[in-house]
1. Which one of 1, 2 has FRET efficiency 1/(1 + (r/R0)^6) of positions 67 and 123 (r between Cβ atoms, R0 = 41 Å, to 0.05), as calculated from the coordinates, equal to 0.45?
2. Of the structures 1, 2, report the one carrying the highest value of FRET efficiency 1/(1 + (r/R0)^6) of positions 107 and 235 (r between Cβ atoms, R0 = 35 Å, to 0.05).
3. Comparing structures 1, 2 by relative contact order in percent (Cα under 8 Å, 6 or more apart), which one has the largest value?
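No lab work stands behind these numbers, since they all come straight from the coordinates. These numbers come from a predicted model, not from an experiment. Cβ atoms are built from the backbone, for glycine too; each structure is taken alone.
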Structure 1
Amino acid sequence: MRTRTIPLFKVRMAANASERVARVLQSGYIGQGPIVEQFEAALAEHVAHPAPLALNSATSGLTLALRLIAGDAQDPGEVLTPPITCTATSWAILAARYRIKWVDTNPADGNMDVVDLRRKLSDTTRAIMLVHWGGYPNDLHGVRAAQQECFERFGHRPPIVEDAAHAFGAEYDGVRIGGHGNYCVFSFQAIKHVNSGDGGALLCPDERQIHRARLMRWYGLDRTTSDVFRCEQDIAEWGYKFHMNDINAAIGLANLSHIQDTLRRQNENATHYRRLLADVPGITLLEELPNRRSANWIFTLLADNRDGLQTRLRERGVVCGRVHNRNDCYTCAQQFRCDSLPGTDRMHREMLCIPVGWWLTHEDRDFIVDSIREGW
C-alpha cells in the first residue's frame, strides 16, 4: 500500500543558498544593497527587461503598479480583473483606492474572458489587471485590442497590469512574459518557480515609471545619491517600504540558477498529463495553444463531480485543491459583486489543481494518472 503523500507544492532550495546568505550576514550589510542589484541584473537578463525592480513581495508590486497608474481624478475609477486569483490581486486594487469590476473567466484556459472584458469597458476604466492562471499566458493580443477599443470609445487607453505570479518563464508569441510592454509583476514567494524566501519584482513599461517606482519602493528617496544623507533629501512623491533586502536577494540568486531545469521538468509532467488524461470521461483539460508556453506552476483540470475526485485523490495521498478561491465571494468585496459570471461559476464548481512540480517522480505522476482514470 502507498504511504507517501504527493504534495501540491514544495520548496526548492539550491545547495549554495545557505552559503550565499551566510556571506550577506557576515558582511554586516543586510538591507537593500549590492546583492539586490546583482539579483536585478540576473532577472534583467532572464526576462529581457532593462530594469526589473526587486521588491519584498508580488503584492507590493501590484500595489505599486496601480499607484503609478493613478491620476489626479477625484474619482479613482475601476480596475477590470478576474475573480479567480490569489486575494493579493484584488486587495492590491482596494489598497490603491480603486473599485473592482469583475471580468468573467474563460473556462477554456482559466484566464480572463476577453469578450466579457470588452463588454465591461467604460469611461471609468483606469486599468486592466489580468492574471496568467497557473502560468498559462492570457490572450495578450485580445487584451491589447480591448485597450485600443477603450481608447476609441472613451478617449483613454487603460494600462495593462500582468499578475505573473504563476508565470515566471512563460512565453507568449515567443516572447517571455514580462517583455510585452506592460506593467508586469512576478512572485518569488517560497513555493514559486524562483524562491527568494519571499519577494517579488515589478517591471514597468517606460523609463519614467521605472524611475518613479525605484524612488517609491523606498519612501520616495533616491538611494543612488551618496553625497546626501537621506533625511536631508526632499521627497517629491511619497512612497513605501517595499524594497527587497540582500538576504532575500541572495536566496533568489541561488535559486535562479535552476529555473530552466524547473521549467523543463514541470513542462514534461504537464505534457504527460495532457497525453494520458485527454480521453478520461468527466475530465476537461484546459487549452494549450501553439503561440503560448505555460510555466506550469499548477496543473488545473475541470472535473464532473469535482468534490468526488478531490476526495478520492486525497484518500490516496495526492494533495489537490482549488489553490485560490474566487475573490468576489468575500464579505469585504461584496459591494463589487456581479451575478452574471457563468465562466467563473463553472471554473469555481469544476476546477481542481493536481501536483505538476519538479519534485514528481515518474512513479508519482503515473500514480496520479491511474487514480484519475480509475474513476471517482
Structure 2
Amino acid sequence: MKQSQKEYKRIVVKIGSSLFFPKWGEVDMGLLNSIVSQVAQLAASGKEVAIVASGAIALGMHELGYRERPKKLEILQSMSAIGQTKLMDTYRSCFSDKGLHCAQILLTREDLDDRQRYLNAKNTLLSLLSMRCVIPIINENDTISTDEIKFGDNDSLSALVATLINADLLIMLSDVDGLLDREKNVIRIVDEITAQIKGLAAPSEKKTSVGGMITKIQAARIAMDSGISCVIANGHREDIIPSIVREPQRNGTLFISKECLDAKESWLAFSAKPKGRIIVDDGAKLALVNKKSLLSVGVVSSEGAFNTGDIVSLKGKDGAEFARGKARISSKELEKVAGRRSEKEVIHRDDIVIL
C-alpha cells in the first residue's frame, strides 16, 4: 500500500458541485479559495495536480433562476454553456492570485473511445502538467454530449482522467466524510469492492448534481484496477488535500490500489465504451483467460453492430462479462463465421483485457 507522500507525484482532485452549492445561491467562494490554496501548496512542493471540476450546469441553473435540475438534454446543455464560462472565470481568478494559470480541457466519451484521440488528450494533459505553473481544469463537454457519448457523472470522468495521465492518487472531494458503514462510521480502508461495499452506497438527492456514493465507488474501482489509490473525503475539512497526500488512510476512505493494468489494458477496460457484445463458449473463455486469441470457432453469438477496430464486451454463456477486446472483424463478418473454423482471428490476444 502506498503511504509515503513522496510516492504521490501526480494527483487528480475531483471537486463535487455539492461542495460549492450547500444551499441555493452563489458559489461558496471561501471554500473554493481554500481548496485552490491547498492545490497551490501541492504545486509549490513539486506535485503535478489536475482538477476535475463539477459545477457548470449548477452555475448555469443559478444564473437563469432554475431551482430544479432540468430533465431535457438540450436545456442541460444550455445551462452548461452558460455556467462553464463562469466556472472557468472563477477558477482562473482564484489561481491567478496564487501565481498559477488554468487550462480548460473539455472531454466527451468519444474522445476516449478513439485510441488516437485518447493519446492526443493524454499528451496535451502531460504537457500542461510539465509546465509546473499550470493547473488543468477538466470537465465533461456537456454542451455537445448526448446520451451515447456522455460519461454520465464527473466521478467516472475523474477516474478515467487519472488512468489517462497515469496518476498516483485520485482524491474525490464531496460533502461527506467518506464511505459510511451501517452505524454511520467512516470506513477507513477498502481493499476490495464487494457486494457489501456497494450496498452501503446511496444515490444523491442533490438538486444540482448527479451520482452520489454509488458513482464514487464505481470510480474508485476503475482507479484501483488501474493501480491508482483513491480517497473519498469531505472537502469542508481544513487542509484536507495536503492531509490526504500525507496520510490517505486517516482522512476519508482510502481505496487501496491493486496490481496495475498497463496503459493499453486500462483503456480497453474502462475508457473505451463497448460497441457490441460477443458470447463465447466455455473453451474459448478458458483460452482467453489464459491469454490466447479469440477464434471464430469459440463464438456462440454476438449482439449489437460493431466494425473492425471497435471495442467489444466478451461474455460467457452465463451472460456475465469477463473481458473486453478490440475486434478484428465486423459484426456482419462474425455472423458468417461464428462457431466455425476460420483463418481470421476475431480478437488478437494483445488486444484483450481480462476484467
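1. Values: 1: 1.00; 2: 0.45.
Label of the source structure: 2.
2. Largest one: structure 2.
3. 1
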